[in-house]
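Nothing in this text is a laboratory measurement; each read-out follows from the coordinates by a stated rule. On a predicted model such as this, the values are computed, not experimentally measured, just so you know. Cβ atoms are built from the backbone, for glycine too; each structure is taken alone.
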Structure I
Amino acid sequence: MVQTQMIYYFAPFDPLKRIGKSHNDHCALVPDPEDWICVTDSDVLFLLPDSKKQITDVIAEHDDEFQVYGCLTNRIASHHQRPGDFCDNTDVLYHKAIAERLQRERYTDVVETDINIAGFLMVFKKKTWEKYRFSDNSIRFDSEFTDKVRMDGGRLGVMQGVYVFHDYRLGHPDPRRYIQHLF
């Protein structure tokens, strides 16, 4: 296992809804280009007390094998980042059981993807961010970021043992298409 640098955790926010700008502002705070950054949406819940240690262990095992890491969740349009169907179940204990099972069965497993990593949780080195940066005023800030990484030969990986609860527009009749909160 490779010793990892520090991992900085941020849930960026901008009252003017400049999501990419807010991500860039937070990433700029990280001092070392070799340090890792984990950005999450504000509506993400880590379900297990050692999920962040697990992310450290995944990075230690895989390191620069992937330039951007994502994880699994309950509610996201991106099917490759769900362990099953889109889930409307709001019982946190139900999701905690999924997180425990995935952590036990697939602790450091990472699967490469050619599909973008969704911005609900992204992990990358500061030097990756310095090279590609987020688009300041785009609701596709996450897709555009990972598009640039992929087009330059970088690899994207989804951590198969890390599962978080994502509110993802809970309560809206068509959550996959609802984007009013982004404007």
Structure II
Amino acid sequence: MKELIKRNINGRKVLLLFILTNIVYVIMLTITIPKVMSYSGGMNLPDMMPAGYDAEYIRSLFNSLGEKGRNAYLFIQLPVDMIYPLLFGISYCLVLAYFLNKLGKTESPLFNLCFLPLFAGLFDYLENFGIIAMLNSYPGNSVILTQVTNVFSVLKSLLTTIYFVVLIICFILFVIRKLFQKSK
């Protein structure tokens, strides 16, 4: 897997995937999520709750959404969110690999950090499947299903946060190295 990543850290490819990923993200943030939230009475969707939620919150949210809102979630937001985790995992894996390559760290154990967005994407898929199951079983939502889905949501958020901290550190080190090389 590491060799596959290393073969694909071409700057043009990384940039193209990064742009595509963020186009999908902007579509979700500006179109699909606001569409669903227009039915929610101001309640956040579980996808957007990094600290998690409980069964009572999901019951209240699904009640607020009503049938139209639940359908919008199921048939508008979630289909787009089934594309995003794959794009996120691949593109952000390659973005970090690109900077680690520029820092000469592709043979370092630090290179394993490139897997963080792939795992975050996996947990995003598991979260999505849990949300689909909860929407399809409404109003008979299982507390256990909600708790398991919540764990996936929190793990997705945690790994994503750790990833971005690592990426920012690598980017800062990259910039410092570039500035130091220019001054020589």
Work out the source of 27 here, i.e. which of I, II gives that when relative contact order in percent (Cα under 8 Å, 6 or more apart) is computed.
II
Taking distance in nm of label points 7 Å out along Cα→Cβ at positions 35 and 163 for each of I, II, the highest value is that of structure I
Where does the value -24000 come from, among I, II, when helix-only ellipticity at 222 nm (-39500 (n - 2.57) for each DSSP H run of 4 or more, over all residues; to 500) is the thing being computed?
II
Kindly point out which one of I, II the value 14.2 was derived from, the read-out being mean count of other Cβ atoms within 10 Å over residues 19-26.
II
Matching task: 2.8 is the computed value of mean projected area of the Cα convex hull in nm², for residues 115-154 alone. Pick the structure from I, II.
I
Of structures I, II, which gives 17.7 when Kirkwood radius over Cα pairs in Å is computed from the coordinates?
II
